[in-house]
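Bear in mind these aren't lab numbers, they're just calculated from the coordinates by the rules spelled out. Values in this document were obtained by computation on a predicted structure and should not be read as measured data. Cβ atoms are built from the backbone, for glycine too; each structure is taken alone.
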Structure P
Amino acid sequence: MNPIIHAELAWLAAQGLRERRDRILVVCAGLAPDLDGLTLLAGEELYGRYHHVLFHGYVGALVTMAVCVALARQRVRVAGLSLFAFHLHLLCDLAGSGPGWPIFYFWPTSMREWFWDGQWDLASWQNSVIGLAVTLACLACALRWRRTFVEVFSVRWDAEVTRTLRRRFLGEADSPGPTPPAA
């Protein structure tokens, strides 16, 4: 599945967190399994051999959770949500990364392959539909929580996107309010 969709799914899971910082940590946890994709920098052969191996397992989940908890404000909630987002990434990869591409969840203690016979291609209609639905859900958050996924990049940009969406779909007029801090 597309890394953008992994990030958006993690961000949606983090909406119960008060602080932007904690939501961003959960987004990072949702992206963390793909750290083993950096093996591409060493060549396609190593990428093919180690992507879905080095960080797509319990060791990666525990390391990710530990880092997120160390940096979080709401530590217990971030611990749970970071594990959830990490494993949601793995579930999405099992479904939509392409047939015949397993995950080695118990590496380095075991090379047992985990896969699903119904896996669909990365460039499938299923991933496209899921991607569209997830992106629309992220935009819809502007209507309820007054924020969108754009907050990951910039509070100011997010305020503009949110204001535009609320004006368009809720008919809100622009109101002079405090200027959000620079990101």
Structure Q
Amino acid sequence: MTDPVLDAIRRRRVVRAMTDEPVPRERVETILDAARWAPTAGNRHLQRFVATTDPGVLRVLRMVSPGMIQRPTAAITICVDRPLAQSYGFAPDARGLSVDVGTAMATMLLAAHAVDVGAGPVSSFSRAAVGVVLALPEGWSPEVIVCLGHPAPARVAPMAPTRHLGWRDLTRWVPEDPADT
């Protein structure tokens, strides 16, 4: 089956090496606009996005984010508005909030690919420090940073899986279908 969405899913890659060429603001805005269409729990949109292209802010974000090995020229931090979530009756640890962050992130990664921007998610960072660096409003919890930039020529080959996993390797049918064994 040939489909442009499925093709984009198969071709998109996490970019860990980026050039210093700026990402135009219009492309960042296109990625943000796509993210607002990501599915959310009850269509409540409890996630919030904080975008920056400021070199100083990006430099400090890297300092408090050990997982940020790339040097992005733009970044979007996906946050959860915890007070708003609580006003809707969500418990602080409600799984739906994390799902919303994940769907927004996946949508951003695909949108970045669609506009020829490299992207890579980062979840290893100091939440408190990121909150200060980005001057987050009270109750906004930073959950993931999507780094954006133009892919640099590969310096190190990407990690290859020991073997290619297909969907059958990752899936279990219930009840088990004898034809699948």
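What to note about this one:
- When relative contact order in percent (Cα under 8 Å, 6 or more apart) is computed for each of P, Q, the largest belongs to: Q
- The maximum of distance in nm of label points 7 Å out along Cα→Cβ at positions 102 and 118 over structures P, Q, that is, the highest value, falls on Q.
- Computed 0.40 for FRET efficiency 1/(1 + (r/R0)^6) of positions 30 and 86 (r between Cβ atoms, R0 = 30 Å, to 0.05) - originating structure among P, Q: Q
- Origin of the value -10000, where helix-only ellipticity at 222 nm (-39500 (n - 2.57) for each DSSP H run of 4 or more, over all residues; to 500) was derived from one of P, Q: Q
- Label whose coordinates, when distance in nm of label points 7 Å out along Cα→Cβ at positions 54 and 142 is calculated, return 1.2 (choices P, Q): Q
- Structures P, Q were shown, and distance in nm of label points 7 Å out along Cα→Cβ at positions 22 and 94 at 3.9 was computed from Q.
- Which entry (P, Q) yields the derived value 3.9 for distance in nm of label points 7 Å out along Cα→Cβ at positions 46 and 166: Q
- Source structure (of P, Q) for mean count of other Cβ atoms within 10 Å over residues 70-77, computed value 23.5: Q
- Structure responsible for 14.5, with mean count of other Cβ atoms within 10 Å over residues 38-45 calculated and labels P, Q on offer: Q
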